[in-house]
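I've put the structures underneath this note.
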Structure P
Amino acid sequence: MKKVTINTELGSKFQVQATAGQHQLIIDQPKAAGGDGMGPSPLEYFLISIAGCYSAIAKIVAKQQRVELTRFDVEVSGELDPAVLLGKSDGRAGFEKIEVAIKMESNLSENDAQAFVDTVSQRCPVSDNVKYASNLTHSVNQ
């Protein structure tokens, strides 16, 4: 098993400084939500991670299957009830529905392209975490 770890530090307002490997990222809320709009929101990063994972796995699968992949653009959208995360309503805080739309150009037939994307989805660790419950725990140190 490989362990992947990131670290964050809460800054002013809603800004969060994230460290992932040697990369520094800013997570923020839009100005309309009280943030400074200095970076994507956590929800946007979550959707970005799905698209990024699909794209990376597509490269791996294309190489393994000798597919000539000349375009692989991913759009991810999700629907949720913001009243829940604001504490104004009960229910599920996360996305109720997530859609992944892919624009792909390759040397594959339409049926083979669908099978290719099915393989990508199956092998993508991020989409796997969405489809199946992972054991999520937390601890507090003061």
Structure Q
Amino acid sequence: MKAGETSSNIPGFAGYNSLLSESLPLTQVGALPLLPEVAHEWSTLLTIIMEANQLRKLAVGEDHPTVITFDMALYEKVVQLLDDRPDLKQMVVPRLGELHVVMAALRALGASMENSGIDDAWMEADVYGPATTRQILK
């Protein structure tokens, strides 16, 4: 060892983390079979909820709710179904899909900017042309 050098057995951050953490088991992802039914019918929605609930019980047990993601049209119907079935309301958490959440947020943002004058500012500053400005704000 040269003068001024010290020997250290202290690992770096990645080494420290690997010493402390246990390896996680591999996760298997699979697709569930499609139901050959009309998605927006009440009986189909109830079947989906009940089947997802059974899968949840097998996977994680009774203590956790079933979280299911729906598109906007099905989400509205599922919320109505859960309002009519209080026994299911405690077991199921419906989620609106990300695409519809983003579309609603962008629609709200566009509505608030519609008459703000930003379109005129973009065109006067030669940032965007009239057609591009209309497309952005739609």
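Just so it is clear, none of the values below were taken in a lab; they were calculated from the coordinates. Please read these numbers as outputs of a predicted model, since none were measured by experiment. Cβ atoms are built from the backbone, for glycine too; each structure is taken alone.
Table for the structure above
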quantity	calculated
Structure responsible for -0.61, -0.82, -0.86, -1.11, with log10 I(q)/I(0) by the Debye sum over Cα atoms at q = 0.15, 0.20, 0.21, 0.30 Å⁻¹, for residues 15-62 alone calculated and labels P, Q on offer	Q
Identity of the structure behind -11000 (criterion: helix-only ellipticity at 222 nm (-39500 (n - 2.57) for each DSSP H run of 4 or more, over all residues; to 500), calculated), options P, Q	P
Ranking P, Q by distance in nm of label points 7 Å out along Cα→Cβ at positions 23 and 119, the structure that comes out highest	Q
Origin of the value 66, where percent of Cα pairs over 22 Å apart was derived from one of P, Q	Q
Which entry (P, Q) yields the derived value 13.5 for mean count of other Cβ atoms within 10 Å over residues 39-46	Q
Structure with the greatest value (metric mean count of other Cβ atoms within 10 Å over residues 31-38, set P, Q)	P
